[in-house]
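Given below, in the form of structure tokens, are the structures.
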Structure I
């Protein structure tokens, strides 16, 4: 049943909704301007279309506020290929974070709404069914836009996104403190991400562990000998071999911290190490619980597959989803005793211990000192930089196909920034993860990005390979950004600033949105929105100063 949202006044007349094409609107709204797209051949990636992981076309996101309709994104088009790092740069308020939240459908609704466009992730249209989620009508007397949300459709749209969030698309948020729950420990929150996206690997690892393998005893003796020798590198290697002998790498992580804590006396080391190994020895009830969880995980994967099929084919899979939900419920009811008090904690203990030590290993990867202590602590006990690294560990835990990094190094010092960027590069090389890097730091862009999208006032104004952009920036806004940063090859260079500020997006300037601040503005810039034109291999720009071939949509 449709539910009427709060009336939001629009600025002026209903024409403030220009550019949006909501299906089923109560009052017809003006059609949008012609799409400004960038085809694969226009951006110099012909032949690589099959490698495109993310394809954003003509994306429009508006916010319905009491002051008016904020056109935060107005026709954004770009793509990201497998194993590629694309930088998204621009001033504060240009729409970079809104782009990231739109891709993951995390725009707060109300007041925000994705109004139009297509977001293709590995062939799945993430905005499929968007036109059925809400209708819009304009009140001529009050000059307000009424948004009527169909909450069942909205809920289905959010459920579809569970098929791609985390495992397919992972995100590092700009504000980690607002993205973490203060009442759960750090390990608990990382463990949840691990079980949600790599739960099958955890269960299979526990079921297939070999605590009685003949290779365990010599590996245990080697780890204790390495600890006595006080050689950190040898100790780490010996503990890794112990984990491999048991069949659980997390046992090696736990053994390393046990021996590190007990050095140099190593009193009771063998007993504690044996306890760590014994957690891989499952009781019959625990083994049945793990097999049940594997079956539940298989049904969850089938449910996610149905959502992906729905978004790829554009055909509802509601019947298939209901069938999976019924089978899942029946399985839970047959094994309800696993949730009883007294049994629940006992059967879940191996999973809890396994995910805890996997969390510690992930925290090690982002260079957190005392990772065991941090894992047992709570978010409010950590500094901003530590929280940022915890968020990065959570985002990388699922080894996603696409990583959206929204200012990932803002709260970190320079040495940690380098380590985090190296970690992201390693993930890209090892797994083929594509990265959409949002940042103000053009130095970071120059170091890690392959291509750069320059955004201004909700529009992409220039897309180019990173070397081409720094060597020969085309758009006056890009030139202004580069002129405002110091150069090592010209230490006496006077830094320049771009006059003015980002325009009010409730009533954006007509024509080119940058023309009020542009030193090269012409009369046409105030009247006509410039099309994207090709100015070199992979280099496109939206500016009336250039007259190359128009990029195809």
Structure II
């Protein structure tokens, strides 16, 4: 289906509906055991099919919190649509009485789980891997808007067969975090899912484990009552590595007669949705699979290098949280780093293997599982298998090349200097440097270390350490191309496009979602405005509020320095 780009903003749900085009539902196979009405809310095993039709469960008494004005504009939607009653109903989970061709039910997908390259089954309540998937994420729309195909998914839209006994809800706290983070990441130039709308309920609440105020605990201490919310996240697709893995495992183990066919259909669909320009579909599927792996490797390595460039840690980079489209997916226990720490980890359950500078290794493990899932399709083509293995073996070098290029860019170097970089890493750790502020101040190409000390959390009066900083800065200035005022100005501008001034730190998010729980959404709008322009200088009042180090009294505070779950 093709649609021309529209210049007049879409102002009604009826007009929005005309752009619907459900390629996934028309291309892939539904679970043959699913109910036709989509009222499929009890945990059960799903043995086959690519998706389960599920009717969302609307939140009660929904109210508008926010929407992404920038993204609405990109999609060609009128801002007034976000607060119109029919649109609000649909995107707060009410799929009844929708204009055609909108569907009365959405869909949820199953996926497998791998943690750091190890296949796991026990997280599935049945111990088989057939009950793990989207427990509270329900896609409700697919269509073409302004010439681009999008899938829209409710986070917190109610229970699905994959809910594992949970309530299928998201709370306002985590929804605010995800809503703001997605648009911030897009503004940072990092591939990501996007935020459409955020609605909450004035009456419906759920109980969640959380921390006492001011606690230093690593584990939740109390159950608290929180308002539910639904945020709509949008992407070209929500296909995950774990999803491909599920069909790869079934085909490898011959779990049912259609297992190989379903794997083939999934791979073809991934290519259609995400890699139509990189993969030659006129070639045999075995050749396409190798091209697909190579293209995904390029995107994945670039993505993770981008994460590290802006100080972002995914926290829980399992294969099911890894989009096959090569963009950031699922903002659960994420965090933007304050004080530089190679092992920074915002999630208490994430471990060192998913920490900040271990993310390239985690990506390597996810890529390994992606390749493993493709192998059953190539079992009778030894040449293709050989090429696939070569692609996998090359991934660490590809990842390393992306990292080297990224670090050189952050430092304004034409070529990466390992000695200069390693000396800097040691100094940053010994001084406890604010990651974002340090690189932004360095982007001004200072004559001395005074501006850099603005980023120091500790040892700002340690003369021996300051002397080493002066030596490093002098060495760095000798390595960059800034001999003339013109070259210095050009390099500074280039570095400022690489090193953001503002990042969405958790201590900035906490007041926003606390105010939202009281019905005050103004801080969400303020933060959205600042964080969707993260590279530019902003008014002095904004800088004073958001361009500063983490307050000392917030270090190691539960819910600020670390989180236990996404809720």
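General remarks:
- Looking across I, II, the calculation of relative contact order in percent (Cα under 8 Å, 6 or more apart) that yields 21 traces back to I.
- If Cα Rg over 2.2 N^0.38 Å is computed and equals 1.11, the structure in I, II: I
- When semi-axes √(5λ) of the Cα gyration tensor in Å, for residues 387-530 alone is computed across structures I, II, the figure 30, 25, 17 traces back to II.
- Structure with the greatest value (metric mean count of other Cβ atoms within 10 Å over residues 147-154, set I, II): II
- Structure responsible for 2.1, with distance in nm of label points 7 Å out along Cα→Cβ at positions 115 and 235 calculated and labels I, II on offer: II
- When Cα Rg over 2.2 N^0.38 Å, for residues 251-370 alone is computed for each of I, II, the one that comes out at 1.22 is II.
Each value in this text was obtained by applying a stated rule to the coordinates, not by laboratory testing. Keep in mind that what you see is a predicted model, and the values were worked out from it rather than measured. Cβ atoms are built from the backbone, for glycine too; each structure is taken alone.
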